[in-house]
Structures are given as structure tokens and as C-alpha cells.
Structure 1
Amino acid sequence: MIDILIIFGAIGLTAQAFIGLSFLLSCIWEKEPRASLFALLQFIGMMIVLAAYLILAWIGFFETTIGTGLLFGGYLFAGLAVFLLIKRSRPNPKALSGTKDMIVGEVKRFDERETLFSRTGSLRPGSKQYKAFYAEHPEYKVFDDARRAQGGPMGHAGAIDRPHGDVNVAMMMASSNLPTYLSDPDKVKPEPHFTLKQELAKKKVTISPEEASERVKGYAKMLGAQLVGIAELNQLWMYSHRGRVFKHNWEDWGKKISVTHRYAIVFAEEMSLDMIGPAPHTPTSMESMKNYAKGAYIAVQVAAFIANLGYSATANHFRYYEGLMVPLAVDAGLGEMSRMGYLLTKDFGPRIRLSAVTTDIPLIPDRPVDIGAEDFCRLCKKCAVCCPSQSIPMGDQVEVNGTLRWKLNEQTCYEYWGKIGTDCNICMRICPWSHARTFPHRLIMAMITRNALARRLFSFMDDIFYGKKPKTKDPPQWARFKSPTHL
């Protein structure tokens, strides 16, 4: 009996050391010097424990009364620790209800004209739209005029890296061409292909909701979407009026938005660790723009696919939104809303960009998920601590327009954007959920998504291994920059 316990103990300690080694290799691969050092110390400690155990077993210590007691005590401690860290905690009914349980009062559909991007990026000073908007919303004018004088929300593009980041800025802006091109009405609200129009005028393609859902998801993933979910459309998350204007389509500004579709298909595109590691420098904006372009590419083709079946569809992407992407993604089961305002996904954390297609084709909605994100964000606060503009709240969720959530201060956030000329992404970079999904991180993620104690333990451990304020990483050589100042 004792011999069997000794063998299983050796196997357990060896497995623990293997996990420690894999974490060390992961930290080295992630180019995390601090985490690599602590992981090395942790691995050395594990090897010392394993060596001491094997020596004690070899000299027969565990066959003594004291040794047997220690062996049984070790099993008891290890078993209790494993049980406490892997047992499923009580589910969060609020998360499992999607956005439904976020609503605590009257919710008014948001007017896209009031978004900061629309106010400072679309409105032309002196135009009739400019005069009409500020006559109705004088509270925004002083801030917006100051922001506009500094170049809008993004300010002087790539300012943090200029004059040495001009090449990166050129690449960053190049990726914005595709979403702008794909914002034409015939792209976002496609008609059936001309070879199919006559046939579809007589009859739509007959397809079951189950098959349509399978086909849509498979096609989107083939096009490059990492995550795809389907939600029954909640009209509260649709904009009330159009505010962003591209290609001088000013007749669209201020139009009421009416979406009669029943479903939203939401896509998530992963952002590269290598490119967000240098945040807030220009490589992170290059990666943002690339994924916005990718989202536009996916959304317009999925919309066209559905139109070719004889149904109505509208693509929502970086240059054409009819609704709020994060609450739609929550209802589509892609993740939970985080403290920083981004969607937090199990697979990639906040390292994603979202796009969507609304449609009337019958589909099977996915269920919202509970991955423990709300609980984790409530105790972590790392994004709030590291936010250079202090735009992310440190406190609890508050009621905003009838919904209970953490409220980002978008004006101070965009002030910082304007100062550095990028979309910052520091909160995305430092989030403990953003780590590469290597084996040890997948193991950790499996525990924290199901266990409250694991969330507390690994939130604390993340501060130790990666630091409370993780340092900016170097970009790939081809995306290098040299910044004479640090803002």
C-alpha cells in the first residue's frame, strides 16, 4: 500500500514539475523576462521538492511512522487543493442571461451622432449638420472643438513614435482603406448576385435554421473568423440615428435606423500578441486596423452569401455600424463584458475585434456564456491600475442608461488617444486573459473560467509573474519603431 502511494506521489510531483517547465518555456516564448525569471525559480523549487521526495523514498523514510504521516498529509493537502481549484463554482445567472440581466431600468437606444468618433470625425465645422447637432447638444461643443483642432479622436496619427514611426503610420492607415471601400450601400446591404436574381425572385432557397446556422458559421470561419456566434437581435442595442459618414454621404447623417432583422451573426477576429505587445505604440494600431479590415471582409461576404439565398442581410463593420457590437456579442455567447468595456472571450481574452451581420434568415441562436469574467474583473482591476488616462473605473458597476456595467470615461480615453496618435490598447495588452493560449495558460484558463478560488489565486499570481504594470514589449523587426519620447 505504501509503495503504491509513493509511486503515485512521484508521478504527481513529476507532472507538477512538467507543468512548471512548460510554463517556463511558455514565458520564454512569450518574451517575458520577469515571468521567465519567476517561472525558472518556481521550476527549480519544484525540482528540489521532487528530488527530496525521491531521496526520502529511496532511504525508506516514508515507511517510518513520521514519514507515513507526512505522506498521507501530503495526499490530503494535494487532494484538497485540487478539489478546491477545479470544482465548479456557483454559476453566474446574470452572465447566463446575456444582456437581459444587465438591464435595471429604462434603456434608450443610443444615437450614433453622439459617439465621439462621429462628433469629431464626421461633423464638418460650419456645416448645417454641425450647427444642428451642437444646437441640440451644446454640452459637447467645447470638448469637441478642442479635440477636432488636435486632429480628431486619433489626433496626429502615430505621434508617440514620430518622426521614426512614419512607416508604421503608413501601414496603419493603409489597412483602413478596405473597410471604407466596403462601406458602400451595395456592399453592406447586398442584393443577390445578378445571375441569381431572376431565380430568387420566384422563391428563396429553402434551408432549415439548423443547416443555415451550420453553413453560416462554417463559411465565416473559412473566411478567417476565429469565433462566430448567433444572437436573437435585441433592438435596444441598435443605434437610433446614423452619425458616422464616409465618402461624403451626408444625406445619411441623422437618418433614423430601423432594423427589422431578427438575428445577429457576430464574428471575432484575434489580435496578434506580437503586435499588441508594443502597445500603446504604432504596431498595436496596425494590428487593430488589420483586424477591422478583416472583419469588414468577413461581414460583407457573409451578408452577400445570405442575400444569394434570397434573404435580407446587413454587414456591420468598422466603417458601417447599425448597432453596438459588444452587447450583441454577449448575447451571441462569445464572451462577457469586461471592466475595460471590451468583450472578454475565453479563447483570446480581450484581444479581438468584432464585426457582425444582421439578417432575417431563420437561425438557431447560441446561448450566453458564464466564463467567470465578471467575477474576475471585479477583483483584478489591473486594466484600471495601468490605464494612463485613468479612464477605466476602479469601483463597482453603475447604472448607465438603464444598464448595470462598468462605465469607461470615453472622453479622457480619447484624449490620450489624441495625445499619442494610436488607439492605445494598453488595457488589452496587460489583461491577464490576453496571454498566449499555450498549454499552461490553457490549463489556468480552464480553472478560472469555472472556479472562483482559482480566479483569486491566478489574479494574484499574474501580478507576481508579470508585474502589476507589465512593460511594453518590442515589436517584430519589420514593425520596429524608435520613439525619442514616452508620453
Structure 2
Amino acid sequence: MRQKDLEKPENINKASSIYESIRKVPPQTKQDLCNYVKVFLGIDIPSRSVCPDHCSPLDYLWHAYSCDMIGANASNGDAVVWANRGGGKTRIAAVATLLESMFKPGCQTRILGGSLEQSSRMYEYLVQFVYNGFENTLNEPIRRERCNFANGSSVQILPQSSKSIRGQHIQKLRCDEVELFDDEVFTAAKFITKSTDDITAAMEVLSTMHRPYGLMQKLIASAQKNGTPIFKWCIWEVMEKCTDRSCSTCPLDKYCRGKAKQCDGYFKIDDCIAQMRRSSTVAFEAEMLCMRPNLDNAVFPDFDPDIHIKDVGYAELLPLYRAVDFGFVNPFVCLWIQVDEDGCVYVIDEYVRTRATIDIHGQEMLKRTPTAETSVRATFCDPAGAGRNDVTGTSPVKELRSLGVKCRYKKSGILSGIELIRRAIRSGDGKNKLVINPKCTRLIEALRCYHYPENNSADRFSELPDKDGVYDHPIDALRYFFIGLNSSGKVKVIKY
């Protein structure tokens, strides 16, 4: 058709009619979805994963959109999105919200941000998209914190309060920058999604991981355990393709190593270089590369899973020790530890349990010990365990002794024990003398997450780590071992 014919009013109207009819057709494949968003919203969603074990932003958008499709077989649409700063997670979540509202009649979506400003940011993206040719899908003017669609769908911002959340029954909940959430609010939010016959309930959490002990870290660990999909991407999944730069002179080469040649995103390379130069290495690696969270407040920042976690088992020729931290509501912890002639410490097993009596713990300790009880070199414990209970008239140490487990202890300060652990993790000469079996998941998590009080805490000037009731107990058990083993004085043996 000639250009002159294309410009005829009847042909322009026909093309416009076809364009608008296509707008009403729901995408059926991931590529259809990518094309739809590009044509009608002007957004080219990055679709390539560059780093090992990473996803593309399009993978997340397809999951959110397709979990309700016939044949999806999704029991729920939950997802965790871990992405870099400027990685587009808020904007893409807004795209998902628009598509759900248009193509899933009656879908009730709520946006809950780490702050009202964060919630408003996703909602503002949604409003912009609606005004990009989707106005006729609404049944009334857009409100400041809510919009209603003609097909019965609605989107609303929720404030950060458990009171506003309780009583809600909706299908889709998007929690943006969940790292900033109040624990009580997040707990309440877990119970408000509810599926219908046609729409699968979904709770999505989106955030950068700022802290190794924050809510996002716990959600990642929980998702890995429960099989909830995790969509992780970093700057390389959203950066523009590098075509004309010399790797040898590029400031990003330390991290890039050719990755930028594979990129197909939108983030400007020069912007990334500028951000790297104005931030610390730790902050850049955490915020932009999603390598690991910021360790500034961590007690053991030198703990490295790649170095300190290895598949080590019981060695008959090495002495065997145990270390115990007592607890009932808080966890009871027992570690099985061996030491070689060079002083390298091997944690080969752990036992962690709450709300059980000492006799149950003692029987489990004996059962798990891979050698005769007489061959156990020592069981180091919390000195407080020797104290007599006013109600029972006995003590945890005495109860264990009645089962054949002899405990020793040495009174010491918390800081001295922590310093011994640090020295084993990495000494002044750079040597590593702590190895942990990967099945010791609670101890590994504690070594990564044990932290000092936050800046807004009443104990912000304290040199002592935060006693949070979660990470401190495995560390305490390990601390009792090092204190007992390295004590210059005589380790006290409990006798009766």
C-alpha cells in the first residue's frame, strides 16, 4: 500500500480500530506478554538472565500474570523478588497489577509498601499506565489511593498498619521494599489473600536485601525451604548492552568480565559507573550486584560460606567435643565438634529444638554422638546451666549427668568468646580454622546473621551483639566451646 493510501482517513481509522482491538486481547505466551507491554506501554522488559542462578525481570512478570491461566497448576502465586536498586521491580509489579486488573475480572489487588511513599510509587506507575490508553477500562475517575475497573477489579494502597490490613480479603498482595516492613504489619499481611474460582491468591514480596539479618533474608531462606519461587536479578540483567567500550580501561571490569556484552536492558552503563564510584565496595555489591547484604553491622563479617562450609564428617582419629546452650522457649542447642592437630575446628553436626525437657535433649545427644560416651573429650556448656531450679530442686547440668552426659563450663565474658570465634574464622595472618558441615543450617545462619543493635536501638552504643533469641543461641554454644578449649585456667568439672 502506498504512503498516500495509508494516510487516508478511512485507513487510519481502520488501523486504529485494529490497534484498539488487539489491546483487549490477553497475552497467551511469555513472548506475547513481552510484545504487549512493549507495544501498549512502551516498556521493553529485559528478558535475558546473565548471571548464574539469576532470572530476568520478564520471568517474574510472566509468573505473576500466568499463575491464573488454565493449565498453570499453581496452588498459589506467591513469589519473592530480590533485585538491585534501579532494577525496575516496582515498575514491573505495577505492570503486573494493570494486566491483572484488566484481564482477570473481579481481581482485588492491594499494594503495601515499606512506607506510604513506597506504596504510592507503585500506584503512580499504575496510574500512568492507565492514562496511556486504558482509561476506558475504568468505571469511575481514579482516586488518590484507589482505582476501580469496569470488570469489578480494583487496586488500593494500604498503609503500614496492622489495623488497616486485618479484615481484608483480596486475591493479590504486593509488598514493596519488604525489608523496611514492621514485623507486626507483615505478620498480619500473611493472612489476607484468598483465591476465587478463577483467580489464584498470591502474596508477592519485593525488595533489595540490605541486611544479612533482616526480613528479606528470612523470606529468602523460607522460600528456599518451602519451594516458593525466587526471582533474583541484578544490574547485569537490566543494564544496556555494551558495544563500544574497552574492558581493560572500564572501571566495571572487576565485576563485569564481559557480562555487559550479553545485556539487553535499559540501565545506562555510565550511571552504573557513577554509582559505583560514589559508594563503598560493600554497598555497591549489596545494592547493585545482589552479591550479599551489607555486613557493616554483622558480628562476623569475615564468615564466608565458600570458605567455611564444607562436607566434613566424623573422623575417628580426632577428639570429639560437644557444646551446649540451654533453653526451653528459646532453643536448646548442641554442637558436635572436632579439632585436628593444627587447631582447625570442624563442626560436624547440630541439634536445635525448643519446648522439650532436658531428658529428651539428653537422649538425642547420646543418640547422635558417633562414638561411645566415654570417648567424648568434653561437653562444654552454659555456666548458668549449673544453677539449681527453685521448683525442681535440680539443674540442667545435673539432669544431663544422670543420663551419662558430663558437662564442663568456664565462666567468661561474651566479648572474649566472640573474639575467639573471629580468630578461628580468620586470624590476623589470614588463616581460616573453622569448617562447618552444611547440614548445620542453624549455626551457619547464625554466623551470617548475628549482628549488633540497629542505630535506632536503645543499645546502639553497646559493644555487645543483639540478643534477639534467634541467632544468639547457636553462637553461644560455639562460644562455650572455644572458651572451654582455649581457657588458660583449669576447666571446672561439675561433681555431685
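Things worth noting here:
- Kirkwood radius over Cα pairs in Å, for residues 162-249 alone derived as 15.6 - corresponding label from 1, 2: 2
- Each of 1, 2 could give relative contact order in percent (Cα under 8 Å, 6 or more apart), but the derived value 22 comes from 1.
- Per distance in nm of label points 7 Å out along Cα→Cβ at positions 42 and 58, the highest-valued of structures 1, 2: 1
- Which entry (1, 2) yields the derived value -14500 for helix-only ellipticity at 222 nm (-39500 (n - 2.57) for each DSSP H run of 4 or more, over all residues; to 500): 1
- Structure with the greatest value (metric Rg/Rh (Cα atoms, Kirkwood Rh), for residues 66-257 alone, set 1, 2): 1
- Winner on Rg/Rh (Cα atoms, Kirkwood Rh) once structures 1, 2 are ranked, highest first: 2
- Looking at volume of the Cα convex hull per residue in Å³, for residues 178-417 alone over structures 1, 2, structure 2 comes out largest.
Since every read-out is calculated from the coordinates, none of them should be taken as a lab result. Quick caveat, the model's predicted, so the values are computed rather than measured. Cβ atoms are built from the backbone, for glycine too; each structure is taken alone.
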